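Presented below are the structures under discussion, each in the form of structure tokens.
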Structure P
Amino acid sequence: MCSRYILNQHREWLHLNTFGDRPCARSGQSSVVVRDKIYVFGGCDGVVDYNDLHCFDTVMHEWSVMHSEGGPTPRAAFGMCAGPGAEDFTIACGSNTQYMSAYSYGWSYDTRRRKWTELFESPKALYGVSICWHGHILLMYAGTTGSEYCNHLYAFDLRIAGVVKVSTSGSCPSRRYKHESVIVDDCMYILGGGSFAPTESCMYINQLNLRSLVWQQVKVQNDTSTPRTAFSCCVDPETLKVWVFGGFDADNTRIQAFQNYDLTSNEWKVVQTVCSPDARAFHSVIYAQGSLYLMLGANGKRKLMMFGNIEFEALHPRCKCWQRTHI
């Protein structure tokens, strides 16, 4: 039996049910939306790394496990994004937490054919990278080898199956890992991250013009953003707001700070809700079907969703209504 709870605009809890084969308690996984389904890959439970793939149907509220031959080895802290096709998603690099090693390969998954395809090998084995597709080009930014942090930008061209290091100019972001990147039109935005923890007083946003390849720091009035690493964010394509939750701060303390950034007005706002999910890092926040979904992660002491109980949170951004699911 799975129970979902919704807090509506009247601050009343409503009850729904979900069912199926859900992921176990873990952190360091990544999630992405393809059509009306959320795909959750990888992660670790503190001892074991995973390469299982779970799918959550946002319409039917059903979990299922996707079985495929081959595919990436178990890993955590990798990059993940939708694309290159409308039915695909991509993962890149990542770490094996058991052996403290990094990976260099990128893979795509066809959700319709349920098939993995190896795309490329990065010049460096990294984890904590961010990836985004821009047309037929996959952009991979920053990350760490485990011994050093970097701020390199790599590009994989799907047409020629080659990876190159991209030369840029301007005010490049500092070296970092476990940041986030989003692409809107012809600009890529880099948010947060650190080496290891965040070192800045706020979450400065850097923008790369993908035509001129020039970096600039976005000017934000009265910046109230909370600096953080290993947070998660997603973009509402209609409002162009970036929704940001959780992570850890300069003291390595897990936080539950919930904010959004308006890409149009360049303003940060604190999102006020009646209840809040537990503080966590290395989790997932996903925008799908007009709601924000928050899942998995770790609070610094334990992985969340333990003992077969999943706390699956969702919020309707326009009415700020949290949903909670216990499985």
Structure Q
Amino acid sequence: MNWQRYHRLGTIYQFMQDLAKQFPHLVEVFSIGKSFEGRDLLVAKIGKKQNYEKPAIFIEGGIHAREWISPATVTFILRQLVLNYDLNQDIVNFYDVYILPVMNPDGYEFTHTKDRLWRKNRSKAPISLGNLFPGCVGVDLNRNFGFHWAEPSIKHIRGGSSLPCVETYQGESPFSESESRAVSDFVFSKRHLIVIYLSYHSYGEKIVYPWSYTAQPVYDVDDLHPMAIEMSNAIFDESLGKKRFEVGSSPFVQYSASGGSDDWVKGSAGVKWVFLLELPDKGKYGFLLPAKQIVPTARAGLAALRAVSSKVSYTLVR
């Protein structure tokens, strides 16, 4: 697999399996659940095996189907951690890194075969609306997590929609979708180990920390904001001064939204360092980022991971 083009789900999954076969001492691949249409949600666990439990990082990609640069970036990170072990051993030796490249496999495949700008998953719409209106199929998985789900946000704008035909449809209930349930179940089972959670999205060039559902500052904003600045600085250095990601909570740097994975991981699973990265660009291409920009974008995503993992490991051992 290369990073000169975007790849289908099968190619991504084969790449993960091949890495596990080639580097069994570093990589383990397993499914944490099934999508609505029965596809596996494959996770790669990367880490030098030890006889004790290590702190963990969870990296989530592809929650929104049309954001192709997210799985591309996350798989690039996976490759670098494994194939360039010498450069990344501070991460691989200290942490177990769980990487989910495509949280929304049904939607991702749909963007390759039918509708390039599809956002939601592909679960059936209530009251057979999907038979009448194709847009009424599916749920926005990043509005389906059960932390302040469906709450009105600031300025009385709902973070998600109760209308099935809207692309931010939040679902009939929290965790109504198999994909969001699978991720929440796995993360909750590892909540005593996971210290960093990164969710890669596009687009906008921002590093966002909780809360997304409210403009009220999170209780440890004095920790999260400086860390986000460090990540932004790392991206600035990696891009040779070409990229400076904006940092802040979602209501201030983009919009408010309830039911997101980031808020749930912070508020319910209790993970300390939670960040959502909106990858390039700022709108010229939007979701249709040219393939020639995959590698520089992915390197920026890796730089952010290196920055936060290095800083957190220092705080854990001092």
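Structure above, values below:
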quantity: Structures P, Q, by percent of Cα pairs over 18 Å apart, for residues 23-118 alone: label with the highest value; calculated: Q
quantity: Top of P, Q by mean count of other Cβ atoms within 10 Å over residues 47-54, largest first; calculated: P
quantity: Which of P, Q leads on relative contact order in percent (Cα under 8 Å, 6 or more apart), largest value; calculated: Q
quantity: Of the structures P, Q, the one that 2.5 was derived from, the read-out being distance in nm of label points 7 Å out along Cα→Cβ at positions 87 and 271; calculated: Q
quantity: Entry that produces 24.9 once mean count of other Cβ atoms within 10 Å over residues 55-62 is calculated, selected from P, Q; calculated: Q
quantity: Label whose coordinates, when mean count of other Cβ atoms within 10 Å over residues 103-110 is calculated, return 20.0 (choices P, Q); calculated: P
quantity: Parent structure of the calculated result -11500, given that helix-only ellipticity at 222 nm (-39500 (n - 2.57) for each DSSP H run of 4 or more, over all residues; to 500) is the read-out and P, Q the choices; calculated: Q
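Here, each number is a calculation from the coordinates, and none is a lab measurement. In this text the structure is predicted, and so the values were computed from the model without any measurement. Cβ atoms are built from the backbone, for glycine too; each structure is taken alone.
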